[in-house]
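What follows is a set of structures to go through.
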Structure P
Amino acid sequence: MRFLVVEDDKQIKTQTIDDCLASLGCASDWATNQQEANEFLDSCEYDLILLDLEIPSRPGGSDSPDYGVNLLKQIRAKARVPVVLMTAQHQQCVELIGELHELGIDGSIAKPFSTTGRTLLYVIRQALRKSRRRPLLPVPLPIVQPMRPFAGGVLAVYATRFELCDETIAELGERSHSWCILNLLKDKNSQGHFVCLSSGQLASRLHPNMSQGTAVQAVRTIRNRIATVMRNRLSYICEKEDVIANGGVGYHLRDWITIECRDDFPEELFFDLQNT
């Protein structure tokens, strides 16, 4: 099983939640805010989500129960995955419980967690059992577009985002390095071909202290994001090498990708970001 943990308190995550998930033998991803959680949800499927109600909407932002409510709405729009709500015993959180139950939570627990009786482990097991018992309701079959092989398209460059086939695949300021990777690979050399960067070259340009392994993982993240967006929004079958190829010589964009700059793109923006 794989869980998504949405919790901005590192101490609670590492000292309590991780012990519980290790006991269950579960893998997990960790998001500290609403934006990161949505990025994970776009690229992975989960068996259960542990959702702290009072979270920031973005990295570095202030936390609010409203952002946890909005995230739950977004989760319900994407999938019917069991959600266990974690709340501090604040009056504003308590007042929202009724609305949250209407949106569909499968369990809730107050923080700090009890060490006996109704523990976090107990609530997770109850939520999983409830999810397995949930009857399959008949729903209208959606109109499914036939899947088509991806055969290239326009990669549009805006000041703060990249769009492929008019769908956003990376935004400036996200926790991942996706925007920076696309910014590095969008240029062409003197022969008119897209630049080609090894994992070591990519790592050094993303950050002076980045390892090659981290750079490889960052490329894997943006490839997965592209494949998910192309599949879910445009019904394209997009393989991992269809946009960012390697072939053993380094990472580069495929020739069937066309670059279009649609904003006044501030080149200094990337260098400022790289040196922060």
Structure Q
Amino acid sequence: MADTFKEMIMHGIRRDVLLNLLKKGLRFDNRKFDELRPAELKKGVLDTAEGSALARLGRSQVLAAVKFDISVPYPDKPNEGTIVTGAEFLPTASPTFEPGPPDENAIELARVIDRGIRSAEIVDTKSLFIEEGKALSCYIDLYILDHGGNLIDTAGLAAMGALMDTKVPKVENGKIVRNEHIRSLNPKSKVIASSFAKTGDYWLVDPSLEEEVAADTSITITTTETHVCSMQKRHGSLTKSDLMDCIDLAFKKGDELRRLL
């Protein structure tokens, strides 16, 4: 109870400080309200993965690695392979991260990234089918290396970069031949997650860690070049007008990050 009360007090203090700054038209890092932090993407950073990418967004840094394995197809899709996304918050990335199995934050991040990729249907999962009872599973592993806020967008950029770098392994006699590949994965489009945080009446693009902890409302909208493929509201509330404005910005800011791909 004491810890909860302390957290409420600290949130109120952070919110007041941020709100006073926003009323002056300023952010903690002097960005415009609709401005992304400096972004960077490097593909093919791991020799041991079928695909990989390292993404930076401000101080946040995420490594994505893609590996394949053979598994049993889902009962409702017996002639298709699968996509599975997981996330690991490394303790060296932030003092708030602890060793152990994935917590609710890591699980949520992985689910948001996974939902966007699968809903957009950018991977031809039917091409991953091998034979009855066997298909390739594409595993996207996300490693949080540095936490400076907005990990979802950083992880989404890393995941998309890794998929574009991915080569499908050769399969012989129902087994994967490691280090031999038959083709590139060739995603059909570029999926990008765009997150927004609202404090008072002010919406901020790509919130920093300090802005995230003081926010009243947070939402992530995932887009392709042409349509919205998923949305995740984490807390707070927003109006229909707020949502439509965020969707418009998600396409605009998503296109900025898509250029890195």
Taking distance in nm of label points 7 Å out along Cα→Cβ at positions 47 and 79 for each of P, Q, the highest value is that of structure Q
Value 21, calculated as relative contact order in percent (Cα under 8 Å, 6 or more apart) from one of P, Q, is from structure Q
Working back from -11500 (helix-only ellipticity at 222 nm (-39500 (n - 2.57) for each DSSP H run of 4 or more, over all residues; to 500), computed), options P, Q, answer is structure P
Computing P(r) over Cα pairs in 10 Å bins from 0, in percent, for residues 207-246 alone for each of P, Q, the value 25, 52, 23, 1 comes from structure Q
Cα extents along the principal axes in Å, for residues 111-230 alone gets 67, 44, 24 when computed on, of labels P, Q, structure P
Computing semi-axes √(5λ) of the Cα gyration tensor in Å, for residues 23-102 alone for each of P, Q, the value 20, 15, 13 comes from structure P
Comparing P, Q on distance in nm of label points 7 Å out along Cα→Cβ at positions 127 and 151, the highest sits with P
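Laboratory data are not the source of any read-out in this text; all were calculated from the coordinates shown. None of these values were measured; they are calculated from a predicted model. Cβ atoms are built from the backbone, for glycine too; each structure is taken alone.
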